[in-house]
1. Please compute distance in nm of label points 7 Å out along Cα→Cβ at positions 5 and 85 for structures 1, 2 and give me the label with the greatest value.
2. Given that helix-only ellipticity at 222 nm (-39500 (n - 2.57) for each DSSP H run of 4 or more, over all residues; to 500), derived from a single structure, equals -17500, which label among 1, 2 identifies that structure?
3. Have a look at 1, 2 and say which one yields 0.99 for Cα Rg over 2.2 N^0.38 Å, as calculated.
4. Name the one structure among 1, 2 that Kirkwood radius over Cα pairs in Å, for residues 29-108 alone of 15.1 was derived from.
5. If you rank structures 1, 2 by distance in nm of label points 7 Å out along Cα→Cβ at positions 21 and 37, which sits at the top with the largest value?
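Every number in this text was worked out from the coordinates using simple rules, so none of it is lab data. Bear in mind that the values here come from a model prediction, so they are computed numbers and not experimental data. Cβ atoms are built from the backbone, for glycine too; each structure is taken alone.
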Structure 1
Amino acid sequence: MPFKDTRVLKEYKHAWYQRKKEGLPTRTKKLLTEKERKERNLQVKRKSNKKMRMKKGDFLKKKLGDKCHFCGYNERLTCHRKDGKTHKLFSDMSLGALQKEMKNPDKYIRVCFKCHKAVHWCMKKLNMKWREIQGKFSK
């Protein structure tokens, strides 16, 4: 039991026995219904996911910077692999897997959503390599 003071423990046990004797519920805390329990678990999960997203975002900012490589925009940033190979989404990775992937951060750059779309368009439609794209569009 979590009581360190034996007097308080004795009082609690006495009150519990009296409630039981009178036919009252012996629990002091209200039991949650199934719906309340699911809602509470959902809130806890959302809070945990938000915390993890923030940690991953801070990690990526530290490793790759917080501005677009091409235009300097600092919102809606994505990571682009320079060689064009596919990789798992960073949002789906755990923090440990992300840290493992980022051991060599010069494979990736941070670009905004629009520039990322443009880079992929150049790679697919114009068959440009990363060095050509970087030479044409970098500041």
Structure 2
Amino acid sequence: MAMIGDAHIHIDYSSPGVRDRIIFGGLLAYDQVWQAGAHMATWLETNKDLEIDGKELKAGKYGFFVIPNQKEWTVIFNRNWNQHGKDDYDASDDALRFKVTPKISEEIKEHLEYKVNKTTETSGTISMSWEKVTIEFPFEIK
């Protein structure tokens, strides 16, 4: 949970471990939708409209999905936030999609971790790190 200005942003997720496995391109196939956590789909809730990648994400609760790729990831906010894994994922329920470039590290992040970081009174970043990969994107409060 984070407060950025008067916006409350909460991310709920289960945090799987690496446990000596190759995660991206191994356990999780490239170019396939992933619920960005274990078991239930990860979700994000905001009480204020956000601008992400020049597009508006209305205040509400959203399933958070990604499509990993070696060079570029697709980040997805889906209106169906309450689902097991990606079992009920339907692209027609997507509220917002955009691309990010993953950052690769030599160090392993054993457990999946999300962070919401404040950059100004009206903006911040959201990041997800697991195994050797971090994705991050900025947002503004509208």
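1. Ranking 1, 2 on distance in nm of label points 7 Å out along Cα→Cβ at positions 5 and 85, first place is 1.
2. Values: 1: -17500; 2: 0.
This figure was derived from 1.
3. 2
4. Structure 1 accounts for this read-out.
5. Once distance in nm of label points 7 Å out along Cα→Cβ at positions 21 and 37 is worked out for each structure, 1 has the highest.
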